[in-house]
Every structure is written in C-alpha cells, then in structure tokens.
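I've put the structures underneath this note.
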Structure 1
Amino acid sequence: MGRRPRRLYPLLIVASESCFQPRLPAMTLEAAKRALRAVARARRAALVSSGAGERLAERFLAQVPLAPDATVAGYWPMGDEIDVRPLLARVHALGRVSVLPVTGPRGTSLGFRRWRPGDALTRGVFGTSEPAPDRPEARPSLLLVPLLAVDGEGWRLGYGAGYYDRTLRALRRTGPVLAVGIGYAAQMIDAVPHGSDDEPVDWIVTESWARQIGSWRRD
C-alpha cells in the first residue's frame, strides 16, 4: 500500500482592517503552524499598549457570563502577552475562586492551584509563574487561554507544546468548561491551521471587543 500523502495548508489570505494573515506557501500542518508562530510573535510584540489589560477586563466582565460559583483559571502573563492581571484582580474581588496553571512534563495536561492577589509565585516549566505547591488544587469551570493568533471559528495558535489543547480536551470530557481566548484584537486572523488534536475556544476577548464563537455567523 502506498504512503498516504500529507495534507497541505495554504496560508494565502488577504489582510484586512480587522485581521491579518501572512502570505505563506502551502505546507504541512506542523510546518504551517511553525511559520505562522514566527509571524504572529513578531506582530504581537508590536501591539503592546498601556492600559490594554484594563480595557480587556472591562470587555470581559461586561459580556462573558460569569457564574456565581465559577472557578476561573487565569495565567501569569509572560513577555508581550496582554496583561490579564487586572481581570484576575477583578474576578477575585467579585468573590469567584481564581486558579493559575501548573505546568508538568511535556505531553501532560495542566494542573491548577488556587491563587489570591498578593500570593507568592514560584518559577515553573518554561519560566512560567505558578502558585506554591502548598496551595489547594481546584478544577476550573472557565479558562482564560493565551494565544498567538485566533480565528472566527475559535481555533487558536498556541506555543506548540499542546498543554491547553490537552487540558481542554480532558476538562470537556468531565463536565462543563468555558474556554476564553485572550489576546489583542489585531491577533485575529482569517484562518488558523488546525488538526484533530486542537481544541477551539468558546469566546474571544480582546482590549477592543468580546465575541462568542458563532456570533459572527449569526450577525
């Protein structure tokens, strides 16, 4: 039997005011993701702006449903990621349980430990900041998910290790969970290359707008 040909992903999409798309040749899925990551990282570095985190918090709290018993998983921003700390502080002030991810070995899902403003954080895998090992673990019902790029179908481009995809898949097997992609508005692109191991987000929240996935098709 002959070897099955690999699917090629053309990434030639015209840029628009609301989204961008690099002009890249057709390539395999993993190669397409690697090429797009390089472009998306460079673009995000140019998007950092003062006050974006506060504006994102306002958009989130005005539009994303936040149940009274919600356990919200945030993350501690790294590099030029949009700052979600204002949102985490507001969520805590509203009386919701807040957790931060704990990164294990490659190939595993994320764990989550409870966090409060002012808690000391420890250095984790890949330089992440995590709650101390003595903090209680908790299962989140809502995840804030960092990204390099995202499209209108909820497909996001992460950093390549697959932690959030595995975590969302595991959580969705055990109960309801809402995944909210977090980024700058200009990180929106026409189409993110994705495969069977990828998990989409349910909402996208930026400093400029918040949209539930599917609302583009309903509008």
Structure 2
Amino acid sequence: MSALVGLTGGIGSGKSAAQGFFEAQGVGCVDADVVAREVVMPGEPALAAIAEHFGAEVLDEQGALNRAVLRRRIFSDAEAKTWLEGLLHPLIRERMMAQLDALSGPYRLLVAPLLFENGLDALCDATVLVDVPEALQTERVMARDGVDAAQARAIMASQMARGEKLARAGYVLDNSGNLEGLREQVFELHEGLVEMFRNREPLTPGPLTPALPKRRTALREREKK
C-alpha cells in the first residue's frame, strides 16, 4: 500500500486550494469533511440515530440533517457533544480508511482540518500544513464568510494554535502570497514526496518545505519497522 500524507490548515488558510493542486498532479485524496457529511446523509444509520437521540427537530423538511439546529443543541451541552462524537468519529474513520485503501499511486492524501486535533497524524507517513499569518487569515475569513474581525478571531481561536501546528507539521506550505505561488510550492513538494517515498528517504529541508527534525526522525524510525 502506498504512503499516506496528511494535509491540514486552519480556516482561511487555503487548504482546499492546495488540495486541488495536489489532485491536479494525479494524487488521490480523501477529504475528512466530505466523509463526515456522507455518514449523516439521508438513509444512513447515523442520521437515524441522531434523530432518535435529539428529536425530529434536527432534521429539515427534506429529512436531511439541519446542521445549524444540531450545532445549537450541542454548543453548551458537553454530554450531548460527547455522545455525538462517540457516534460519528468511529464511522467517519472507518469510511475514511476504506476510501483511502481504495487509492493507489506514489502516495495518498488525507485532507483533514483537524488532522492533529483528532490524532489522524498518527496514521500518516508525512504531514503538510498550509500556513498563513494570523492577520491575513483573519482578513480572508472575514471576506469569505462575511463576518467581522471579532467573529473571525473567535473561529480561529477555537482551532489549534498556529504555533502548535507549525511545531507538529512535517512540511509547511506558505500561502501568504498568491495562488500561483502556492501551486509552485505544491508542485515542488509533490515531486519531493514522490522521490522520498520511492527511496523511503526523508526530504532535505528547503525554503518552501521545511521539514522538522523530529518528523524526519519519526519517518526514519517507521521505515525500519
């Protein structure tokens, strides 16, 4: 089975754009957010369990999940949130892994905004973070979601801190410029990853893809097993 690379990034970082550039290179991708939506589609057992637990008000007129209502129900109810996560997380991981198992190529890409928070990085041979400075991230969230600066910062604060993500990521894509700059970085990193997994040797840190020593060490240790 080919290697697994985890791609992550905070809200407004450009993670989806980076994913598109990887896919343009022929890399097979599984998006954890897409899988999370799939497991609660009408007809799925998880949706029936959610409706039974929370009541029919969490469904819309078409019988689909009303996410806004469900979010309000669990926002201040830790027990309800724990129940929901206990139901969904195993289902999401099972389907996600099945989809990843169906992919081939020099490596496969797992796209997950909560890659580190949910421990999915433990499944990966390498991790890639799409990074932007917080001031620019705030501007992008405001423009994309139509929220003010305080709301944008509140959303960002609910995610893992930028510094912690940078410390945990193996490779970093700097998306503080334009999309063409991001595309070039993805192309360069893709070529390096293909070569790395062909030879099973970690990439040499560079200005566009600075690999952290601890991640490179972890890769070497994994190769010996």
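Some observations on this one:
- Across the set 1, 2, FRET efficiency 1/(1 + (r/R0)^6) of positions 53 and 109 (r between Cβ atoms, R0 = 25 Å, to 0.05) reaches its highest value in structure 1.
- Comparison of 1, 2 - label where relative contact order in percent (Cα under 8 Å, 6 or more apart) is highest: 2
- Winner on FRET efficiency 1/(1 + (r/R0)^6) of positions 117 and 173 (r between Cβ atoms, R0 = 35 Å, to 0.05) once structures 1, 2 are ranked, highest first: 2
- Test item: distance in nm of label points 7 Å out along Cα→Cβ at positions 149 and 189 calculated as 2.9, pick one of 1, 2: 2
- In this comparison of 1, 2, the computed figure -16500 for helix-only ellipticity at 222 nm (-39500 (n - 2.57) for each DSSP H run of 4 or more, over all residues; to 500) is attributed to 2.
- When distance in nm of label points 7 Å out along Cα→Cβ at positions 61 and 133 is calculated for each of the structures 1, 2, the largest result comes from 2.
- Origin of the value 59, where percent of Cα pairs over 20 Å apart was derived from one of 1, 2: 1
- Among 1, 2, which structure scores highest (criterion: mean count of other Cβ atoms within 10 Å over residues 69-76): 1
Values quoted throughout were computed directly from the atomic coordinates according to the rules given, and no laboratory measurement underlies them. Remember, it's a predicted structure, so these values are computed and weren't measured experimentally. Cβ atoms are built from the backbone, for glycine too; each structure is taken alone.
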